[in-house]
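Below you'll find a set of structures to go through.
Every number in this text was worked out from the coordinates using simple rules, so none of it is lab data. Keep in mind the model is a prediction, meaning the values are calculated, not measured. Cβ atoms are built from the backbone, for glycine too; each structure is taken alone.
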Structure 1
Amino acid sequence: MMLNRRNMLQSAAIAVGATAGFALTGTPRVFADDAELYSGGAPWADLLGWRLGCQAYSFNRFTFEEAVQKNASLGLRVIEGYPGQKLTKSVGAGLGPGLNKEQRLLAKEILVSHGVKIVNFGVTGAGRDTFDFAADMGIETICTEPNFKELENVSKLADEYQINVALHNHPKPTPYWDYKIVLEHIANLSPRVGACADTGHYLRSGLNPLEAIKALKGHIVSFHFKDLVNEEGKGWHDVPWGTGIVDIPVILAELKEQRFKGVFSIEYEYNWENSLPEIAKSVEYFNEQAKKMA
């Protein structure tokens, strides 16, 4: 019944696109390595208020259109865009504020035709042009790492546009690498400004992801979710969720206790050319863990 409803929603989205005059490209194409992949999405996570989707940077060797297709092939209905990704093989304009009206319409067409919504965008700047772009695209959260002196203005823009801002923690020594720095700088800002908690980058910075998530209670806007191993000769790199050293079940239990509701973006930065099978395993694992808690 849940899957039928999902199909109905996707059909409705495609119908909306057709009504709007979009030149739809149809259902997601099947990639060569997709035949046996998990494609059921994360319906149990939905019941917990957790929306799972890919950070399009996971597919940065591909176009935005291909990233959306790959995302949809996993049964996922939300995505986080990243700035500069080429829209299609024939349209070289990069996703972001610089798109003209026609190019933005193309980006929206791609999303609607595959039943996917772009909910987050980043990591990017947080000037008014980015907020204008986010408002036009229906983006809910801007993931960013602004200078500390810019935060007050970013906070005002977040309230003005009613769009959330998530401060992202790239590894040390970037501005927000430590969750304590995030907490310090958001103390007097709008409640719309919080953290984009990157579980993998906490490890790369020598921090415990669970401790960070506990400390950020009430201030986590979204996630760049990862599971990692530290392999000799390769350093830290992504692995399918549940096979690395991040204690995902404990983290998810903590988030349920915190009553967190929000987006988990899968940012998979390994096996760039053929990461979909490993991402599919991660989606399936996440759904199984959510089922135990729903």
Structure 2
Amino acid sequence: MALDEVDLHIEALKDKFCHYETITTDDFYEFYKEVFGEIKRKTLHWYVYELKERGVIRNLSRGIYTLREEEKVLSDHSANYLVITMDIINSTRSEDYNLFNRQLIEKTEAINRSIKLRFDSERKYHISQGDEIQILFPLNRHLGDLLMLSLSHLSPYEVRYGIGAGRIEGELKENSWEMNGPLFWNARDQINKLKKSRQYDGLIMTGHSQKDRICNKLMPLINKAIVRITAKQWEAIREDFTKVELSHTLEKLNISQASYYERLKASNLDEILMALMAVYEIVEPGGE
């Protein structure tokens, strides 16, 4: 029987794991052992692969999964969103501006592919004014992952970025540059505050003065950590978010497993993501 014809007991699986924030390979193994009896690990890997293909689960990290959420926020005006507008620093000083434009297009397409794989989302960055990219994305706990994934693909470009968070006004469109309203103005206002910056720099604005004041005391500290990330560390971060097999990553980067994890550790990625999670928890509705 072909794998796509196997009854993977998806509804029972959803009932089992609906309250799990994360699901491990071992969790799946115990579930399918109850359903089918003893199974081989190789068989389990195929089941997990098929669950991803059918859109039931998605990767959070290697061996860690979560049930895929229904795509309903994209048409829900009561939901909260974030707008990230990124401006490439010193792009106008490029000796070959046409080359820069081609490279930015390639990098933006790579970011969008990673967003599709990492978040199971159709939301995309789009380019405007030659050296700016922007995305409209549901406001959720993935704020830090989305930001660092984006910056890892844009490296070695240095970026100033503004983030607006809140509810949108008007019609939802696939290309956020075709939309308008306070959410977008707030992101633009933050970039304008940073026009003299020459390295990675970013601010966030929700329109809630106390939240904004607290978050923007954290953001300079976060950006000081980001600016210390080296080109090779950005490579490791980019591959870490891609979630391909580790062996493929090591072959691509031509480094040992120990060196790969050392680069990730030296980048302080975990600490940066933890700080950005704190920003999200302040910004989210009900956060303080």
Next on the checklist: Among 1, 2, considering only FRET efficiency 1/(1 + (r/R0)^6) of positions 41 and 129 (r between Cβ atoms, R0 = 41 Å, to 0.05), which has the greatest calculated value?
Outcome noted: 1
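One of 1, 2 was used to compute distance in nm of label points 7 Å out along Cα→Cβ at positions 65 and 257, and the answer was 4.8. Which one was it?
On the way: 1: 4.8; 2: 2.2.
Value 4.8 for distance in nm of label points 7 Å out along Cα→Cβ at positions 65 and 257 corresponds to 1 out of 1, 2.
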Checklist outcome for this item: One of 1, 2 was used to calculate helix-only ellipticity at 222 nm (-39500 (n - 2.57) for each DSSP H run of 4 or more, over all residues; to 500), yielding -12000; that structure is 1
Item to check | Among 1, 2, structure where Rg and Dmax of the Cα atoms in Å as derived comes to 20.4, 64 | outcome: 2
Item to check | mean count of other Cβ atoms within 10 Å over residues 113-120 derived as 23.4 - corresponding label from 1, 2 | outcome: 1
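Work out which structure the value 4.6 belongs to, where distance in nm of label points 7 Å out along Cα→Cβ at positions 57 and 185 was derived from one of 1, 2. Working shown, then result.
Values: 1: 1.5; 2: 4.6.
Answer for the origin of the read-out: 2.
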Next on the checklist: I have 22.4 for mean count of other Cβ atoms within 10 Å over residues 137-144, calculated from one of the structures 1, 2. Which structure is it?
Outcome noted: 1
Next on the checklist: If semi-axes √(5λ) of the Cα gyration tensor in Å, for residues 89-208 alone is calculated from each of 1, 2, which structure is the one that comes out at 28, 17, 12?
Outcome noted: 1
Checklist entry - Given structures 1, 2, which gives the highest value for relative contact order in percent (Cα under 8 Å, 6 or more apart)? => result 1
